[in-house]
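Structures for review follow.
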Structure P
Amino acid sequence: MRASPETLDTASGRSLPWRGVACALLLAAVTGCSSWGSGSGSAKPAPADLGVNVPTLGVRQVWTARIGSVAGLPLAVHAAGPVVTLASADGVLAAIDARTGGDLWRMALGESLSAGVGSDGKSVAVVSRNNALIVVDSGRERWRGALTAQVLTAPLVAGGRVFVLAADRSVAAYDAATGRRLWVLQRPGEPLVLRQAGVLLAVGDTLVAGLSGRLVGIDPDNGSLRWEAPLASARGSNDVERLVELVGRSSRVGDSVCVRSFQATVGAVGCVDTARGVVRWTRAASGAEGVDGDGDAIFGTESNGTVVAWRRSDGTRLWDSDRLKHRKLTAPLLLGRSVVVGDDAGWVHFLSRTDGAPLNRMATDGSGIAAAPTVAADTLVIVTRNGAVGGFRPD
C-alpha cells in the first residue's frame, strides 16, 4: 500500500495526523501531502494524461477473484510456485491457484488485520490490529500469540520459524509449530514510524531487516547482530523531519539487496552487499514505495509519479519517465521486458524496461491498486483496494 498520511506514536499507540504536521513542516512534498493537504487551499496536482493506449505488448486477463476490501491494510501478496496467498483488511485469508484463480482454501479469522501475508508455502502468518500474531496451516488456525507492539510488516516464515518486525523497531522469532518465542532483538528508535510495511527477508543464513535507516543482518538462531549497513540517517530539528524508514518491497539478487529509504526531507535508493554488510551505493530519491529489479537494473516509483531505473552495480541513473506523473503509483514489478506498476485510479501500466516507454495498460475496478504487483505461475496478480483480484498473462 502507499504511505498512509499518518505516522504512529509508538510510545502511546496514538496516530498523529500527517496532513497537519508533516505538510506544514516540510518544504519538499512527500507522499500524502498533496492529497491530504493541511487546509491551505493548495490545488492537488492533476494526474498526467494517459493519452491513447497503443499496445505493443499483448496482455490478457485470464481470471478474476475476490478477497474483500484491503483498504487500510499494508498488504503483501505472497507467491510460492503457483500459489498466491493474500488477505482482506477484515481478516479473510485465501490461498489461490494462480493458474486458474480458484481457491485452494479460504477462511475468516473474524478480526481486522494490521499486517500480512507471510508464508513458507505451508504456514501462513498475519498480525491482527489488536496485536495478535496468528499462524494458519492449510486454512486451519494453528496458534495465536500476543505481541507487545503494533506490526505493519508482513511476518517472514522461514526455517520453521516466524519472524516479526514490529513498529517499535524490535525483531522477534517464534517457533512456527508452537508459537513459543525464541528470541527478541530490541533497538532504541525514534518516536515516530511510517505507517507502511518495512523490510524483512532471508538472505542465505542471515535474517535481514530494516531498522530505521539501517539494513541489518541478524543471526536467525539467536537474534544476535551480525552487521549494520547505514543507508540513511535521521536529520532535522523535530521528530517529523527526523523520520527515516526503509520500506518494502526490496530487490534481492544473490548477496545484493537493494531498498528504498523514506525520509521526510530527502530519501534514497541504495544497494547493500549482505555477504560483507557494506553499502555499495546510494542515490537521492524521493518516494515511499519499494523497488524491484534484476542483476542489471533496479526500478522505483517516486512520490510525484516518476518511474526511475538505476544500474544495479553502481547506481547510475539509466532512465526516468514522467508519463505517469501524479498518478500515485505502487512499487514496481519487473516482469520480462516490462516494468509493471499500478496507480490510484485502478490502471495497471506496462512500461518498457529499456526506456520506460508505454507498452500497454489494463483497467481494473477503478478503486485503486492496493498492493505491489506480484507474479506466480507466469501470471501477473493484481489486487485492488476494493478487494478484486485479477490474473493477467502478458504475451
Structure Q
Amino acid sequence: MRYISARSWGYGARFGTIRTVRQAELAEAKWARGALVFTFVPDVQTFLQTVVAVDPVFCVVPPCSAYSHLAAAIWANDVPTLSVDEPWCLSDETMALADFDNEMLVLAESEAEAHELTGRARVDDPTPGGDTSSAMQILVEPSSARDVYDPLNASDGLSVIRAEQLFLDTTLVNEPFITALRARQLGVTTYVRFFDPDQSIASPLQRGPFPQPALGHRGIRILEVNRSWLDRFKMGLESLALDPVVAVVPMATAPRELDRFRQHLGPRWTRVGVTVETPAAAVRIADMLGIAEFVQIGLNDLTQYTMAWDRDIPNAERLPPNHLAQPVADLITSVAAACAAAKIPYTLGLDLKPNPALATQLMTLGVASISCARSLVGPWRRALATCSA
C-alpha cells in the first residue's frame, strides 16, 4: 500500500475509486460516483457544482488553507475532503481509502489490498454521545432550511444568517429557508448579516458589480459605491416577516459606520450588530458596544488581516490549522472581555476542525460562545467535553 499524508476535513474513513477532475476538461467531463480528485484548487462555485453533480464518496484537493473560503464551504456542505500535495499524480481507477481521523490517503496496489481497505472504511456519526456538556455555547451558522430544522437538538440555537443566502436578488428570496425560520421562531431574535460579496460566492447574483480586490468594497463598504444593496437588504428584511431582527454589519471599523447604517435602515429596524473581522474593529470594540447589540468575531478574516496573509493561501505559521495565532488570540480575548463586561451577546465564528487543544485554548481566552457549520456541532461538543473533563 502507498500512504500519503493529508489535511483532513472530515471524520472516519471512506473507500472509493479515484476519478480525476482536470480544469481544462471540466465542462466535458463525465464521472461515476467515487473518490473525486481535483488536480487544481477549485473555486467554491466549481467545487460545489461538481460535488452536487457527482455525489462523491469523498474528495481530494491540492493544498488548501484551513481558513480558506473553500474550507468553509467544505464544512458548511458536509463534503468529506482531504488535501494532499500532488493530487495530479494520482491515477484514475486506483482504489483509495481516505482516513480522516489519521489524516492520510491510502492507495491500494493490488486487489487484495483494495479488499483489505474496504474493511477499514467507516463513516463516523458526528453527533455527540454521552455527557458532552460544557460551559461554552455552540450555535449553528445556517446555510439552508435543513440547518434550521436539523441541529437544534444538538446545538444551542442559530447564529448569524447571511443575507446572500436569504435574498438572492431584489425579486427572488430563498423561500424554503425563510419558511424554516418562521416555523422555529418563537420570539427568538434572528440575526441577519448585511451583504458581504466577494469572489468566493458561488452565484453571480450575489457578487458586487465591481472588482473585488483582497480587501475591496466588502460589507458596509459596498454602500460607498452602490447604494442599491441597502434597498435590497431592506426589502429582504421585509420579506422575512420576522421579529425581532438584528441587522449585523460586516467589515465595520468604527462606531460611526454602525450608527450611519442604523440611520439608513430607518425606524422599522433599529437594532444592529457587528462582525469583528479586522484589528481596527477589535481595538475599537468598546466604543462600538454603545451601538451594537450583538457581536460575531469572524476568525478567518480577522486572522488574515492581523497576520497580513491571504486566508486562501496555506501558511502553517501565519494561519495555523490547529490553534489560533497568538496575536489573533489576544484580539479575541479583548473582544470577549469587552462584550462580557457590557453584557452584550457575542460568538466566535469558527470553521477550524475541532480538537481538544484548540478547545482548551478557546476556554483560556474566555470565549463563552462559538458558532460553526452544522457538521461541526457534534465534533465541537466532543472536543469541549474532553477539554472540560
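None of the figures in this text is laboratory data; all of them are computed from the coordinates on show. Values in this document were obtained by computation on a predicted structure and should not be read as measured data. Cβ atoms are built from the backbone, for glycine too; each structure is taken alone.
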* Out of P, Q, which one gives 0.85 for FRET efficiency 1/(1 + (r/R0)^6) of positions 91 and 251 (r between Cβ atoms, R0 = 41 Å, to 0.05) as computed from the coordinates? -> P
* For Cα Rg over 2.2 N^0.38 Å, the calculated result is 0.92, so let me know which of P, Q that is. => P
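Rank structures P, Q by Kirkwood radius over Cα pairs in Å, for residues 195-274 alone and report only the one at the top, that is, the highest. Could you put the intermediate results ahead of the total?
On the way: P: 12.8; Q: 13.3.
With respect to Kirkwood radius over Cα pairs in Å, for residues 195-274 alone, the highest-scoring structure among P, Q is Q.
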* Asked: Quick one: FRET efficiency 1/(1 + (r/R0)^6) of positions 163 and 363 (r between Cβ atoms, R0 = 35 Å, to 0.05) came out at 0.40 when computed from one of P, Q, so which one is it?
  -> P
* **Top of P, Q by FRET efficiency 1/(1 + (r/R0)^6) of positions 243 and 323 (r between Cβ atoms, R0 = 30 Å, to 0.05), largest first** => P
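The value -9500 for helix-only ellipticity at 222 nm (-39500 (n - 2.57) for each DSSP H run of 4 or more, over all residues; to 500) was derived from one model only; which of P, Q is it?
Values: P: -500; Q: -9500.
For helix-only ellipticity at 222 nm (-39500 (n - 2.57) for each DSSP H run of 4 or more, over all residues; to 500), the value -9500 is produced by structure Q.
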